[in-house]
Structures are given as structure tokens and as C-alpha cells.
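Each in C-alpha cells, the structures are laid out below.
Derivation of every value follows stated rules applied to the coordinates shown; laboratory data play no part. Everything numeric in this text was worked out from a predicted model, so none of it was measured. Cβ atoms are built from the backbone, for glycine too; each structure is taken alone.
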Structure I
Amino acid sequence: MIRSNYLELLENYGVDSSSAERLWSEVNTNYSKKNRHYHNLNHLEDLLSELKNVKDKINNWEVVLFALYYHDIIYKSTKKDNEEKSAELASKRMNEIGVKESYVKLCHEQIIATKGHNENSDSDTNYFTDADLSILGRTPTNYKIYCSNIRKEYFIYPNFVYKKGRKKVVNHFLSMEKIFKTDEFYYQYEAQAKLNLQQELKSL
């Protein structure tokens, strides 16, 4: 589904099949790297499923889709500029296929927004970042799998280093007045997300 959806998106801009397959190959290759235990194609599938549930609330579906496919395309656990690099590549590829500048700018902003997941004045951005965080509010079992996969992505760090950094991330979300900024995601995931985060914090 994730591949066909991407190719359909490119069709809207008249991208020929050869170029579309080349662009998809870039997305697929990056998200399929062996060090990707969470930020992979399964994450994109999950994100797409979540966003489809609120598609009628989203003003610019195409921009959100571009953000979905490119928001983690550059991902190295040792770097702190993954979002910026991903946004840069998204902008480059969107410009290459003729996406209008206002859409490119909005997509860039949506990808950067996943760095802090703070509330945004743009409702589409809030839906996108909420969907990106939806894993936090899943069942305790699913959340544990998520935590395990994140730890694998940071395998190069010893426990005392990883735990210090992870505590900072968990406390960042717990300090938010609302983790989820849209009503749809808030009522579905907020309470469980806080329970999951609090439980993880105790284990760190």
C-alpha cells in the first residue's frame, strides 16, 4: 500500500514511471536500512493508516503525504539534524517534480515540526505530528515493542548513556500540557500515552 500510494502521489505531478520508480527506490532504500528497527516502512504504513482515519479533517492531503514519506528519510541515531536533512531532501525532490513553492514550504515545516512535536498554528501539521506520536498511546505490549526497537536503533550507546537521553525524551512528552494536539488523537491516545511514558520512565 505504501508504494502504490507514493506512486499515485507522483502521478498527480505527471512524473513518468521510470522517474517515479527511481524516486520510490530512494525512499524504499533509506527506510529499509538494517539499522532501522522502528523508523522503517512499517512506521510509514502505520502513519498512513492513522492519517487516513482523519483525512476528511486535513486541508492539504498531498502535502501531508509528502511529509509522511520524507520525514524520516534521513535518520542516523548519532546525528541531531535528521529532521533538517530530511526536510531538505523533501524540498529538493518536490522542486524537481514541479510541486508549487507554497506546498514545498509547508511540507518542509511539517517535517521540522516532528523534531519537538509542539502545537502548531497549522492544523494539518498538528494532525501529522499527532499521527507520528500515536505509537505512544498504543497498548502496553505494542509500546514495549516500540521501546525495544528504539533501543536497537541506539545500539552503539551503552545503557547509562542511552537511559539518560531517553529520560530526556520521555520527560519532554510528559511535561506537555497535551501530548496530542487534535481532538481525534487526544481522546483516542492521550491517557494511555501518559501511562506508557510513566511506566517507561520508572524502568529507566
Structure II
Amino acid sequence: MSKTAGRPLRADAERSVRAILAAAERVLAENPAASMEQVAEAAGVTRTTVHRRFANRQALIDALAAEAVSKLAEAIEDGHPETAPPLVALHRATANVLRVKGAWGFALGPGLAQSEQAARTHEEIALRCTELLGRLQRQGVIAADADLEWVRRVFYALISEALHGGGHAPRGGREYDPDALATGIIDTLLHGVGPRAS
């Protein structure tokens, strides 16, 4: 739950903050230089309401990044990386991550400076990912001598390319199937692009 000055927000204030953050993602994705006034208009609230919740534009962007990273962490956990069969967990977590990254493209973009809290959450996500890849390695799905940190980085790059690359990538709000993309990403990660043994 969002907090102001360490206190939990009332339900109406919480709804207001969520509306502002959702509007900020939409507006800033289209125009990274957009003002807080433009965010307020998109959220359907007054400029005063935005300023009451966020001291300045940077505070709004920090809160937006923290919210998006929190959604990303939830997406990973929803894949049950410790308890589901590893390939099932990897597919589900990948599809979930694609959905979140597709919805929070600005807040999770590579050019956005991360708050300390968001950076810590990213580190936790990387650790969870490496642990899941370790489960796959122990099952023989990933080569025993593979460097799991490198595998994780390749996995991240495939996700990024699927979302932000040219040509076939889903951009500008186009519809895409996260499950199908997840299948392609995992297939490429685990089998590469060489010919398959018959």
C-alpha cells in the first residue's frame, strides 16, 4: 500500500495515487517531458491533488518506478518459481513479465533512473531468476557447465528485444500474445537457433 510520510493512505487517497501513477505511465510513455499538469489532466484529478501526493516531478517518477518494479516482482512470484515445475514456472513468469513490461514500458524503461528501493527489488528479481535457472540446470535442461549469470543476462536481453526491438516487436500499444512470445523466448534461450537434432 502506498504511504505518505510513513502513514498508510485512506482508500480514496490510495485510489487517487493509483490513478495518478497509471496516468503518469501513459502520458510519460508518449512524452517523457510531460508536465505534472498533463499527468493530472490525464488522471482526471486537479493539479493540486497531484502535488499533494507527490512533492515534485521526480518524486512522481520515483513512485512510478517503485510501483512498476513491485508489479514486476509480483509477476515473478505468480509464476511460483520455487514450487512449480521449473519449465512451467519459467514460462508463466516470462509471460507475466512481458505483460507487466508491456503495460509499464516507461517506468521500467532502461533510461529511467531507479530509486534505491526499485534497485533493491531489481536485485531480488535477478536472484529469483538465477535460482529458477539453477533448478532447470539441476534437471539437465541447462548445461551443467553453463554460467547462470550469463544465461540470466541473455534471458533478459531476449525479453527486452521481444518488447522493444524492431519489426516484430509489439510497440505503440499493438496487441500481442505474451504466452506465444514467452514460448519463443524460452525456446531460443534453451535451444538457440541452430538446427535441431532429428
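Overview of values
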{"read-out": "Top of I, II by distance in nm of label points 7 Å out along Cα→Cβ at positions 35 and 67, largest first", "value": "I"}
{"read-out": "Comparison of I, II - label where Rg/Rh (Cα atoms, Kirkwood Rh) is highest", "value": "II"}
{"read-out": "Value 19.4, calculated as mean count of other Cβ atoms within 10 Å over residues 99-106, assigned to which of I, II", "value": "II"}
{"read-out": "Mean count of other Cβ atoms within 10 Å over residues 123-130 derived as 15.1 - corresponding label from I, II", "value": "II"}
{"read-out": "Which entry (I, II) yields the derived value -0.81 for log10 I(q)/I(0) by the Debye sum over Cα atoms at q = 0.19 Å⁻¹, for residues 27-106 alone", "value": "II"}
{"read-out": "Structure from which 1.3 was derived, distance in nm of label points 7 Å out along Cα→Cβ at positions 43 and 83, options I, II", "value": "I"}
{"read-out": "Among I, II, structure where distance in nm of label points 7 Å out along Cα→Cβ at positions 59 and 91 as derived comes to 2.1", "value": "I"}
